[in-house]
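Read the figures in this text as sums done on the coordinates, not as results from a lab. As the structure is a prediction and not an experimental result, all values here were calculated from the model. Cβ atoms are built from the backbone, for glycine too; each structure is taken alone.
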Structure I
Amino acid sequence: MRASKFLIGSLQNWHPFVRSVSQERWRFSPDRGGRLGFLENPAVWETMTNETMDSIKTGAHVPMSWLGHVRATLVLGLPLVGAQLAQMLINTTDVVMLGWYGTEELAAGVLATQVFFVIFMFGGGFAHAVVPIASQADGRGDARQVRRSVRMGLWIVTFYSALVMPLLWTIEPILVLLGQEPKIARMTGQYMHITQWGMFPALWALALRSFFSAVSRTQIILWATIAGTLSNAFLNYVFIFGNLGASEMGLEGAAIASLISSTAIFLVMLVSILVRPMFSDYTLFQRFWRPDWPDFFEIVRLGFPIALTIIAEVGLFVAASIMMGWIGVVPLAAHGIAMQIISLSFMIPLGLSTAVTVRVGQTYARADGEGMRRAAIASLGIAAAIALSAAVLFWTIPETLVGLFLDRDNPNAKLVLETAVPLLLVGAAFQFFDGMQVTGVGLLRGLKDTRTPMIMAVVSYWCLGLPTGYLLGIVAGWNGPGVWMGLAIGLAGAAILLNGRYYVLAKRLAFT
């Protein structure tokens with residue numbers, strides 16, 4: 001049996017098609033008596049070149065081509081990109097529909113969502129930690145280790161969700177202490193008392209998303225998120241405004257819609273695992289109550305730095321927004337529009353970064369040094385190409401992009417447009433460095449390296465980027481472009497440090 005598993009791993013190194021086939025239908029299973037079922041499929045042999053056939057006979061290794069690495073990264077990553085965009089659409093739908101309903105409802109909904117989002121993102125760090133552990137286990141063909149890591153990931157996010165429930169429940173008095181208007185704080189509390197229960201299914205879904213990513217089944221993530229997006233838009237329409245015979249619930253209706261859509265995303269993923277044969281070898285929920293403390297604490301060890309890294313980056317952009325508010329209302333509005341445009345394009349490298357973690361983790365587990373090198377270079381090349389493509393748009397049609405977010409009849413529209421365009425011009429460099437740093441994060445996570453990257457990120461964002469933005473934007477009087485230059489410099493520092501560290505660590509490995 002062990003020899004059969006070794007042969008499967010070797011064949012997966014020889015030819016990428018064998019890997020995809022073995023993961024889909026012909027994965028080794030003791031239930032088949034140790035047979036290499038996928039070798040019985042003629043389609044496998046028909047796609048192999050004579051060189052590959054000879055290498056199987058002689059034991060030589062034929063690395064995946066550069067084009068193969070690019071294609072594998074895109075096949076794995078593009079559904080994750082689509083899922084990221086669909087998730088953004090959920091938030092956009094909430095803002096738009098609450099904006100149609102009322103200004104106070106919009107303010108309370110946005111405030112509650114931002115609080116929920118920050119707490120959710122911190123908990124998401126533990127779910128993200130499942131990806132490198134499970135992907136390396138999957139690269140070794142160790143389905144039991146995949147199951148243990150996912151199970152402990154679900155345990156941890158459940159504990160975390162229960163831990164933050166009292167904090168979310170008491171958000172109203174906390175907001176009043178922070179200086180928010182009592183009426184808005186009360187409305188925010190009412191919204192949160194409903195939507196806070198969505199923390200459980202949202203983090204469960206994120207843990208299952210890590211599983212699907214680790215085993216290269218990201219299409220399910222996309223379809224589950226689309227289901228959540230559509231259900232959220234429909235339920236917002238029904239519950240907020242009282243359509244289709246439902247009672248008009250306003251802000252509380254939006255909270256109910258968010259809770260149901262989060263649950264829907266989780267249930268689509270859960271049902272896919274339970275009913276699809278391709279996941280039967282993992283038996284994810286077998287003896288779910290049984291603890292695996294080494295895996296539990298490894299996820300905590302990897303996940304806590306990931307969580308802090310996420311919060312450090314989120315905090316950087318919050319601080320930038322505060323500085324833009326010091327400059328004025330129009331610069332703050334222009335900053336919001338430009339940041340929305342940048343965020344949309346950033347969803348592409350952000351989605352691909354998880355694919356990078358999986359690709360590096362799997363090649364590392366197989367001790368495939370050349371494959372690991374090519375996967376890293378291909379991923380950085382894709383991220384650079386995407387960033388440069390976005391930069392061309394920012395440089396050539398900035399007025400058109402900003403104009404999509406403005407009402408031309410608004411008397412301040414022209415001033416906001418003139419203020420936002422220079423931000424997008426700086427955003428071209430901003431976008432490139434952001435894509436490089438998030439790819440570097442993905443590369444290092446594939447090696448289970450999270451603590452030092454956290455320190456590098458914090459230093460780059462808060463000791464380099466933020467002070468530079470303050471000096472250029474506020475002290476030197478360069479205003480918005482100065483603040484954005486500081487952000488770009490901070491992200492550039494992170495990109496250099498993170499990718500440099502990956503290069504050093506990869507060089508130290510015995511098989512590279």
Structure II
Amino acid sequence: MRGLHSSSYLDLVLAFALGVISSFAFAPYTYVLAAVPAFSVFILLVFNRPSRAFLYGLLYGLGQFFFAFHWLMPSMTEFGQIPVATAYAIFFAVCAEVALYPALFAYVLSKLSNKLDWSSLLLVPALWVLTEWLRSNMFPFAWNLIGYSFYPYETLLQISDIASVYLLSFLFVFFSTSLALIYVTSADLPRRGSMVFFLMASVFTFVWVYGEYKIDNLSQKTESSSRLNVAAVQGNIAQNEKWQKGANNKVLDTYKDISQMLPDEVELIVWPESSLPFMLQDNKPALQQLKNLAAIKKADLLIGADTYREEGRNKEFFNSMLMINPDQGVVSQYDKFHRVPFGEYMPLKEYLPASLAGFSLSDGFSSVQAGSGVAVMPWRGLNLAPLICYESIFPRHARAQAAMNADVFVNVANDAWFGEAAKPQHMVMTRLRAIENRRPLVRVSNTGITAIFDAAGNMLSSIGSRQQGSVFYELPLTRMLSINALYGQYFIVLCLLVFCYAFFLKLKAVDR
């Protein structure tokens with residue numbers, strides 16, 4: 001059985017380089033075909049020198065996250081006015097924290113198994129999924145889970161309706177582990193290598209056929225489904241312009257002017273997160289203008305807005321979505337509950353000194369209050385599922401809304417705080433919520449990317465980054481059975497059972 005042979009330090013450099021290669025599998029790049037074998041080599045490193053497994057995992061994670069998350073820097077240097085050296089120190093700390101999860105994966109793998117064999121085809125992917133789940137729930141930072149790297153291949157994505165992005169991550173690592181196993185067995189046991197290749201090809205073929213079937217089936221159902229005439233407005237107002245003194249009327253007029261040009265058939269007009277640079281509840285004339293706009297278009301407005309509630313002498317601020325109709329004004333409100341750590345709130349604030357308690361990585365509020373939780377917004381006989389910005393990257397939130405009988409997801413975002421790479425990455429993750437739960441999705445962002453997707457993740461209409469305009473579409477409200485929406489959480493339990501069984505076998509072997 002063959003392994004990797006490397007010098008004392010070159011293997012450490014290699015681990016970091018493999019992570020860098022993997023970072024180019026994520027949007028806006030498309031090099032997943034390089035990332036899969038790169039992960040194979042990473043696995044071989046772990047099995048070749050178990051004593052360095054934790055370090056290999058840490059370096060692999062650092063290489064991947066340092067390049068894939070570099071869009072975080074503008075939020076600190078440009079908007080947070082943090083010195084570049086300090087910002088890089090914070091950025092490195094964030095990358096190091098997230099890299100602990102690949103390190104944990106490699107360390108535990110080295111302790112549970114001492115060689116690549118058939119059992120590795122289950123154990124390695126299951127263990128990786130568990131560490132991704134921990135990253136999504138403990139840090140929590142579910143950005144760029146490895147399964148998202150399949151995003152260029154719409155057919156492969158369809159199987160996520162069984163167990164969300166975690167199943168895609170499982171498949172990614174399964175293919176990588178298969179290649180690693182073929183490598184170590186091909187010389188001494190060529191027949192076994194051929195069998196592994198056949199298994200890998202069979203799994204890939206099943207996933208592809210499943211995807212083609214789902215896309216074709218959805219296409220047939222779309223022909224007879226009801227429609228929602230929906231529009232999304234992208235104002236493309238730079239963050240530093242939006243909050244300038246005297247910009248209130250300019251921003252409001254921009255969104256109004258674009259909305260007034262929409263077709264008369266429009267029923268729902270969606271504006272992005274925090275679309276207005278003022279508190280609408282303190283600006284009665286602006287609210288009246290929105291009611292007038294809704295009356296002219298004979299449509300309702302769903303806008304992202306900053307809001308507050310008074311608690312005694314204090315004001316509690318929220319990041320909200322407001323439904324506005326021509327007659328009553330604001331008729332419903334959803335408050336974001338999964339906030340951005342260090343941007344919208346400071347974790348463990350009560351334990352920090354006053355000088356740090358109000359710290360923010362951007363110039364946004366550092367004390368946005370959390371809403372009450374997952375919800376849907378009833379509207380004209382439909383259930384709209386609101387997801388504000390960061391909330392759309394967590395599969396469990398959308399799955400919970402699907403369980404509440406959601407008809408269409410509506411994601412409002414403002415990625416203008418970050419570098420350009422954040423925009424396609426965020427869109428890729430949000431798009432998958434539509435496929436996972438077989439619901440259409442409308443996404444609107446201040447400076448892009450704005451898009452409308454059907455329940456198969458097909459992009460029906462879009463506006464690119466740094467463009468101003470709107471998209472209008474007669475969105476088919478097609479819904480299909482989603483195993484993920486019903487039972488998706490149990491996939492993590494299955495991965496945990498695989499881990500427990502491997503742990504049991506290890507204990508049994510030690511007792512001998």
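Some notes on this structure:
- Entry that produces 11.1 once Kirkwood radius over Cα pairs in Å, for residues 107-146 alone is calculated, selected from I, II: II
- Origin of the derived value -27000 (helix-only ellipticity at 222 nm (-39500 (n - 2.57) for each DSSP H run of 4 or more, over all residues; to 500); candidates I, II): I
- Of the structures I, II, the one that 4.0 was derived from, the read-out being distance in nm of label points 7 Å out along Cα→Cβ at positions 331 and 483: II
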